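Okay, got some structures for you below.
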Structure 1
């Protein structure tokens, strides 16, 4: 049986430039570097939101692993959806308002996929996980939506909110197994995958 190694002694790479994911990963360790994955995130025809998140997380991890031999590479992707409609990052104030108006009084599913590529050996090993979070939005007035977007400017967030900030006031309830997943990186699952890869988190 291989002796586990400390997380402090591996080359850990986050295949993302997201500051939200980086902030989450710092809860486990400050020792990592970020590399942009450069992956086409276009949804395939007929692709289910769950499958889209899983495919992109895997693609991001593999893309970065190609340029990071000997590293442990984390890829993650989050897709928000209801009625099979994918809610991307709004990009504009108008899109953010429209997304929140559509979500008001409804339940939205957030699929947060995780892929860990272990490129330390002669052949890369891949470990994967998927968190499904269900968010029940309360009924929202146009004024509340306008005020929220103005105050928090969630234009780079899937679903147009920041659950770690004021966005929590938009909800009636959240149902999931990992509170960090909704922010973009499921730490409970990541810690498990690292252990499976023979890396001690604690």
Structure 2
């Protein structure tokens, strides 16, 4: 199954930049963003390509430590979402820039508790904000996208305060790069990476 965001009404190259965003820092540093957009293998594959991204770790947020393992999360009964924790340099990129890729490429934010054939609350669209600034930027951007009607349906992305991030099992890390010929990766993850390269090539790592 190839990935295609059928709800997007505009070309990804015309996707709006966030009107409200954090200012770029004057010197290098490290900040974190935690995003949920379906299978973490696919979202991770996208963000590993971006300039300014220092590290991407797959994991779980939204539930407790006791059930933060893949087998339990896959039941859809643990309250966790599959997430990626993105460590980025705020002198090179911003939270709003990361959200632009999240909404334009990484997933379809109009699908409730699913992404394509991946169904369940663990595949929900969510932004786990670390502070009030991230919350304000995310809220404003969702309002901006809905007002611009860039999708044929409303954005259903949830905003949840980040309580905990639990790193996923080692075999989940860098999964798409290590298994490019696996059917799911070839059909779902790699088309997203191709879309990123096609429309956002100026934002990729050298």
Structure 3
């Protein structure tokens, strides 16, 4: 089983990025790396996401690129074929988890309830994505989960900002957070790579 812990230790914040135009993919990744954030979760929410993922994997070797919003085994296969070095799902089913685990890349399955945490834990995984973090209960919920399942660590994602990230990161069962604030759509569309680098630098400082 691939080691997901090493992925979560790359940065205190994993940027969750949706890119509409593949031409923006490499500059976004380089801007993040320039700010000290050497990891990116590229969501498969657009028709061109795999093209963007492949470009980052091929042209920005100093950044760890993963695929997010994995909903089906086929998406997992396509993402790994395009160069994804880890896989992230917003939730998980037994069949999807089985398939992702068969691909021999780190897997971060999404959970939102204690029952889901236990189901994933039964499969031998003790690192998970907590999503959607804000609506699902926030830091207080994760703190409460830590009592019955202290061996599980999380990457909470969803509704987190630079201001609220420290509330999660101070918890013993939170290894990092996921955030979309590092790559604002306006900055990406206007090519303001310096803004993204500055946001990445702020995020990296949370360590």
From the coordinates of one of 1, 2, 3, distance in nm of label points 7 Å out along Cα→Cβ at positions 65 and 169 came out at 2.6; that one is structure 3
One of 1, 2, 3 was used to calculate distance in nm of label points 7 Å out along Cα→Cβ at positions 33 and 145, yielding 1.1; that structure is 2
helix-only ellipticity at 222 nm (-39500 (n - 2.57) for each DSSP H run of 4 or more, over all residues; to 500), calculated, reads -11500; among 1, 2, 3 the input was structure 3
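Each reported figure results from applying straightforward, stated rules to the coordinates on display, with no laboratory input. Not measured: the values here are computed from a predicted model. Cβ atoms are built from the backbone, for glycine too; each structure is taken alone.
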